[in-house]
Structure P
Amino acid sequence: MKWILVFIIVACTVASDVMQTGAMRQHGEITDFDPRSLGRSLRAVASRWPLILSIACMALSFFVFLHLLEIADLSFSVPATALTYVVDALFARYAFHEHFSPQRWTGILMIAAGVLLLAW
């Protein structure tokens, strides 16, 4: 049961991260931080449905994480959900075509190895 909850947390968090990235890339960089411009930018970003859906996914992830903490130890729950970093990185690389240095790939592999050790 706890691995099912971990899967739900990872899926919801990654979906939220991907939708947030897509919405912000569509909007573009915010460079003007005076109150009026910032207000217009916030209204424009908040009206995008992917961003609203990403907030719902993040909320679901949070509540599932609370349930995971009820049935599993903290020393399992937090490291297991680190799998989110691995899946996020794979989406960043293959969906958003981000460049990864060898050091970053090494870090991602180390996180994956840590989660694999938890599974044993």
Structure Q
Amino acid sequence: MSTISPAELVQKKCLPCEGGVEPCSLKQSQDQLELLPGWYLTHDGQRIRRDWKVKNFMAAMDFFNRCAQVAEEDGHHPDLHIVGYRNASVELWTHAIGGLSENDFILAAKIDRLPIELQKS
């Protein structure tokens, strides 16, 4: 996978993945994440994650509902986490290959464009 701008990523649609393809290399993932601020690698480079501190519990749920809509449209589903009622996180990876694929970066770029009500500092 070559590095793709967020503007290009959001124009793409996630492709079904049933396995049989190699996950992105650590270098490919690191290079792509340079263009997706806030996202970082987890699980030894096999997943990407982003965290937000939202205004309140309902702000997290509204954001997660928007994430769910985008995910369902693309057929690629993230793990959604809420801890302490305002710490929201999204984690992505391609389950079928046990690592990262272009789909994960496509969905991350689309999630970055969603409105989210953050906690004021």
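-27000 is what came out when helix-only ellipticity at 222 nm (-39500 (n - 2.57) for each DSSP H run of 4 or more, over all residues; to 500) was calculated for one structure; which of P, Q is it? Only one of P, Q returns -27000 for helix-only ellipticity at 222 nm (-39500 (n - 2.57) for each DSSP H run of 4 or more, over all residues; to 500), namely P. When Cα extents along the principal axes in Å, for residues 32-87 alone is computed for each of P, Q, which one produces 47, 20, 18? Value 47, 20, 18 for Cα extents along the principal axes in Å, for residues 32-87 alone corresponds to P out of P, Q.
Of structures P, Q, the largest value of distance in nm of label points 7 Å out along Cα→Cβ at positions 64 and 80 belongs to P.
Given that Rg/Rh (Cα atoms, Kirkwood Rh), derived from a single structure, equals 0.96, which label among P, Q identifies that structure? That value comes from structure Q. Comparing mean count of other Cβ atoms within 10 Å over residues 8-15 across P, Q, which structure shows the greatest value? Once mean count of other Cβ atoms within 10 Å over residues 8-15 is worked out for each structure, P has the highest.
No lab work stands behind these numbers, since they all come straight from the coordinates. On a predicted model such as this, the values are computed, not experimentally measured, just so you know. Cβ atoms are built from the backbone, for glycine too; each structure is taken alone.
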